[in-house]
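Chemist: Structures are listed in the sections that come next.
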Structure 1
Amino acid sequence: MSSMFCYQCQETAGNKGCTVKGVCGKTADVANLQDMLVWQTKGLAILANKLRAKGEQISKQVNHMVSKNLFITITNANFDDEAIVREIYKTMDMKKELLSKLSDEEKQGLKDVVFYDERDAAKLLEKATKIGILSIADENIRSLKELITYGLKGMAAYVKHANNLRKDDEEVDAFIQDTLEQLLDENKTLDELVALTLKTGEFGVKGMALLDGANTSAYGHPEITKVNIGVGKNPGILISGHDLFDMKMLLEQTQGTGVDVYTHSEMLPANYYPELKKYPNFVGNYGGAWYAQKDDFENFNGVILMTTNCIVPPKDSYKDRMYTTGAAGYPGCKHIEGEPGEHKDFSELIEHAKKCPAPKEIETGYIVGGFAHNQVFALADKVVEAVKTGAIKKFVVMGGCDGRQKGRSYYTEFAEALPKDAVILTAGCAKYRYNKLNLGDIGGIPRVLDAGQCNDSYSLAVIALKLKEVFELDDINKLPIVFNIAWYEQKAVIVLLALLYLGVKNIHLGPTLPGFLSPAVANVLVENFGIAGIGTVEDDMKLFFE
């Protein structure tokens, strides 16, 4: 029997599954404990659903625990087995609290996971091998249930960021919890699971809208911004991940300390928000996509704060100056505590940073971003006119994730080969494959319109729907838009499901189709939605533009 099994990310071994150690770097114990945490969260969801059906109000503490637990299990977020065990025990404690609200009669017939309360880590690991992914024998049922699970993980990440800004949507929380319970139903048919997959996409749109509203109400709408990619002379803190609430607190606490703040990877779009970019010690962005962090973090010289995924197991040369917070964690790295919406104390990072040299300069210049839906709508007349005159012939959605695989050079080559009358719409770290290329503009409209993080993929959907309305089309697929999306982890999965729910067809997904899609399930997506992989750049240029 394999010591672990995980195939939730794009880089899973052989595109089939990691069975000894994760390509991401997680150990078998961490993988199995993550499976256990998801299973325990399903037990918690059953109890929340039972109480909700009785008309009882489910506390935010319960809802936030469900979303945080799922977030912890996302690829590259948490590698700390002891931290995951603590979350499992907290979940068991919460189950006990909810169980106490049920009568003995109401407890009858509840699944074993509701009552499971083992506090021995070794026994937890033993049990984890029996409730993991491969415990579902039918590969097609397993495939669809995992597709839904990964969609829920991505949705939970968005919800968690909104929770940090004290924004909640009980309907979305209830859906996540109800779906977790449904995933334990051994009698679900393939047709029922396909329907639930699309329903997950529907609530993915709601989750992304919740986060978009939370971010823009707190920090203003993103603006077109030139982001500095050079360095200053002061020591610095490099903040990575996705959580803008952590970013805001860090900026506030570093004022007047002589410590500068830089973003890395998915935190780049923080530079676009008026309420964040106003801080004088916010210098700009350092480095590139998440997978290059070993070099970027070493060169930075200063303190690093990981707020979410994506962590690459750190080198000893900088591990002692890397901190984690929120759902993120890594053994041996100091973790900054704080629940959703709570103040966090970053003074230890600031004092540590003061003792570090200034960042090493690795590049100079700037990159332009800030083209979220509100900003694009402000340019709507200009964009529509460019389309009507033929100056813009097509939009190419190239959102999603970057990664280490050599085949991802395809996206750089694809961007370089695009016709000069094509404009890229992007969100997520996939943009690092082409956002530093000099692709020029069309009548003042940049040919790379960066809407922000993977969390901001909602903007790409809103822009597409707005264009559909402006051009008075009855079908989003009649727009001059090509979808050529790179994926890596579970937030990209919920974006994909959201697009499918919105009726978008003929999405090309790469660099490989997900290993968790069985041949039969992949065929369903191909036949019903036109999902396809990528080919060579030359072949895809002919497919999309001739």
Structure 2
Amino acid sequence: MRDFHLPGRSPVIAANGMCATSHPLAAKTAIDILEGGGNAMDAAIGAGVLLGICEPQMTGIGGDCFVLYKLPGSDEVHALNGSGRAPAAADAAQLRDRGQSAVPVHGVEAVTVPGAIDAFCHLSETVGKAGLEAVLAPAIRYAEEGVPVAPRVAFDWAQETEKLKGAARDHFLLDGKPPVVGQVFRAPGQAEVLRRVAKDGRDAFYTGEIAEDMLRALNEMGGVHTAEDFAAAAATQSTPIAAPYKGIEVVEHPPNGQGATALLMLNILEQFDIASMDPFGADRVHIEAEATKLAYDARNRFLADPDHTARLEHMLAVETAKKLAALIDPKRAMPSPAALSEQVHKDTIYITVVDGDGMAVSLIYSIYHGFGSGIASEKFGILMQNRGAGFTLEEGHANELKGGKRPMHTIIPGMIRRNGKVIMPFGVMGGAYQPCGHARFASNLEDFGMDPQTAIDAPRAFSDQGTLNVERGYPDAVRAKLTEMGHTVAVPNTAIGGAQAILMREDGTLEGASDPRKDGCALGF
């Protein structure tokens, strides 16, 4: 239990249903859907789509999603891959011939076909029970009437404005400027898109006028996307992957997401006596940073489209983790392993919902970088993701850009099982940070006995591209010791990531936890 003398956030306890996410309006919408008779999948979809209006710099209908879920009365975890593919005509060789060494992060070449809408429609039909019209109604209303901009959203919006191009500046700036806290953001074009999807399903988005609007924006900028690319978009079922850590099992979505990176990192951490360390001391930060370097180097070598990912079993093997752990000097930082050209940044939303029947949903939904590619369609204002920046141009690499492939993704939903029973859907936002965040969350729970809210509140550090970013929640003495150990230490401008979790307690109640680094909350009824 937290010390009530100190600033902090209590967990939210409820009996009938719970949502935890990064914006209060979305959390309330999820609860409204549950109270109206919808199930956890209905609530997650409805609130998730709304987050594209509440946090448009983070996500939207031009993006992708990954979902883990369990059905009532079962502890089997199901996975759905809602990530889109590169256009059929895309080819890394063409970019290499133009002298490119990486996919242009904010170029039209980075735009992959959005996969989230197909996934949401599929899940609504196969798992939900309320129907798309009811599920999308709140997002349609808020897109039409507008949403007052929240503090963290306004902060992020102002950092990313320069990426917006052409029609995107008209749709996502107010009088040419990013909105300030409390200004109302409206997206009437997206409201119309959602009305049509509610009426006619995924075909309304991937064919006809809406698809033509997106294609026009892309083709005018030199994109090789076609109507056939959009019409062929389809979510796919996947088989989750998992690894034990102390008394729990962490379940992740398989590639092309980077969940395997989190499992490899946990396997590395298990080779050290983390529980004997100061939870907020330099020694733990150091071991975690070194494990991050090694696990992320493996990610860059192996993870790709599930049809092309190589050596996944090797990456998840405990023997591999033991060999990597042996490379770690407990007192001295190693040079960063050579990185490939994949772009990894920080922009995503996460939502988790559990209903009174025991259905649990872990859903992550993103346009990748802040405001994605910065390209939006003119009529409907659909902002296109830049997930193609997750490809490499290295010839022969498993993650090489090729037509019809899915790029390596940073976004990963998670679940935790104990003794075979699903006890917690959870997720950590933050682009590249996410596997490190999953591993740290699990370690906070198991090594230090923290409750979910305390585990989320705890300060974070992240070794990224040669710099060890250490939040201000750590004392200066920790940063000084890490510097002595050979790390290049910095305090990041933005708090590291964001997290949400719902513990399904043994007494049948639900315990929601939400990251104070974001604007959101946990709500239950």
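Rule-based calculations on the coordinates, nothing more; no lab input. Since the model is a prediction, treat every value here as computed from it, not as a measurement. Cβ atoms are built from the backbone, for glycine too; each structure is taken alone.
Chemist: Could you figure out which one of 1, 2 the value 2, 8, 12, 14, 16, 17, 14, 10, 6, 2, 0, 0 for P(r) over Cα pairs in 5 Å bins from 0, in percent, for residues 62-197 alone was computed from?
Modeler: Working: 1: 2, 8, 16, 19, 23, 19, 11, 3, 0; 2: 2, 8, 12, 14, 16, 17, 14, 10, 6, 2, 0, 0.
Computed on structure 2.
Chemist: Compare distance in nm of label points 7 Å out along Cα→Cβ at positions 246 and 334 across structures 1, 2 and report the one with the greatest value. Working shown, then result.
Modeler: Numbers: 1: 1.5; 2: 2.4.
Result for distance in nm of label points 7 Å out along Cα→Cβ at positions 246 and 334 over 1, 2: largest is 2.
Chemist: From 1, 2, which structure was relative contact order in percent (Cα under 8 Å, 6 or more apart) = 17 calculated on? Kindly include the intermediate steps, with their values, before the conclusion.
Modeler: On the way: 1: 17; 2: 27.
The value was obtained from structure 1.
Chemist: Given a value of -14500 for helix-only ellipticity at 222 nm (-39500 (n - 2.57) for each DSSP H run of 4 or more, over all residues; to 500), point me to the structure among 1, 2 it was derived from. The partial results should precede the final answer.
Modeler: Working: 1: -14500; 2: -10500.
Source structure for this number: 1.
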